[in-house]
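Pasting the structures here.
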Structure P
């Protein structure tokens, strides 16, 4: 039985070869790369990350700079759940972390969702062991209680939808930047440093209970083109002063601080 629902009428989607069709005859075709586009909001022709951000992230992450984060996330999933489970990675981008999750065991089913068609297209071309979907995290095209685990790494939080698609014993794993994350880039780019400490619990406390928090902290030296890729894969790309960006581009190397929190949440009893 399919766990997919129609983004228009919310009825179950039935697979018909290269298409998914609901009883109201809304039909959605799989792209040649293997992903399914279930995003129906046409306010923006290309929502989410663009090609520059996607390519920069792929280049940077594939060199292993954030491998410690991936390993910790996988360790948590492996310790909290049995082998036969379904995982949904929301805001999966081009799938670096999602692919690592899928390799925990060949008995699990892994779904990747992102609003960026560019990211999903690239991910679907590369990682064939993952089910790929273009859709908004605000309207996830899955039935209630479909997943044992939802992961969200450096992306927006959608409390209501996480609560809906997770089963009652499922876990929500949230990776978010801590106070000193990438502060070294800020010191180069901005004249005044603002220390941000995102607190996911404030956005999730109505539906979820924080069970455990782990902090991942380390420093790595980043060189040349990798500095640019790191910058372009972050939101700093959109809101940095021109002179600050030029200062960053002049650098041959930079010691970068990685400081992230990994939170494990359980659904509140109803």
Structure Q
């Protein structure tokens, strides 16, 4: 279920719900409307109100079940869309790998072509063709995939020798088609901007090495308890403790804000 179908379905539900509430409200106050009082229409409204009240549980249950089914279809569609996008990414990577190979074999070509062909065929489980009817096939929904296929076909090692200039042109054409496909295909996912984006180049970690005092006290108590339980440190304990101390020393020396003294019992993750 695409985004437009979902919105159209929800609008219909909202309109139907509004009509039911309006009729129920009008039926409830029919006795207080002079125009309706005593005309016989007020009795009809009262009967409608009684019917809606008696059927309220069934109506609510049916509405919830229908809305749940709508969103389940939307969720299943989004999952299929994500799977297809992963297939597209893998096909693009296979094509890029093949096009960067200066001496590809025919087996390499068949492998890349098969990967792309599978992606094109898998589109059928996500979208139907645009303008498809019982008598006509329609148009493939994302033509850039076929552009990528046609570009790949010009690089078939069996046809003729391919120059480096043509291989570069094919890569550029393939990437151009992929970028066009990406902008249109991912629009259906309604992706949001991240809450904590990192927009600068050369970003680095801002938190310093170390830990809270409560964490260090807890570690010291565990070390003391461990020492009491052992008469003497075995070989593995000594080995692990040495590795830990070396790591703490290294992290303290290479701290991002200079030589920061790291308390015992802390580590940088």
(request) Supply the structure label, taken from P, Q, corresponding to helix-only ellipticity at 222 nm (-39500 (n - 2.57) for each DSSP H run of 4 or more, over all residues; to 500) with the calculated value -8000. (result) P
(request) Consider the structures P, Q: one of them gives 58 for percent of Cα pairs over 22 Å apart as calculated from the coordinates. Say which. (result) P
(request) Could you figure out which one of P, Q the value 21, 43, 25, 10, 0 for P(r) over Cα pairs in 10 Å bins from 0, in percent, for residues 171-218 alone was computed from? (result) P
(message) Ranked on distance in nm of label points 7 Å out along Cα→Cβ at positions 51 and 163, which label among P, Q comes first with the largest value?
(response) Q
(message) Quick check on the output: 15.0, 47 is Rg and Dmax of the Cα atoms in Å, for residues 19-138 alone, derived from one of P, Q. Which one produced it?
(response) P
(request) Taking 13 as the value of relative contact order in percent (Cα under 8 Å, 6 or more apart) derived from one of the structures shown (P, Q), identify that structure. (result) Q
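Here, each number is a calculation from the coordinates, and none is a lab measurement. None of the values given here were measured: they were computed from a predicted structure. Cβ atoms are built from the backbone, for glycine too; each structure is taken alone.
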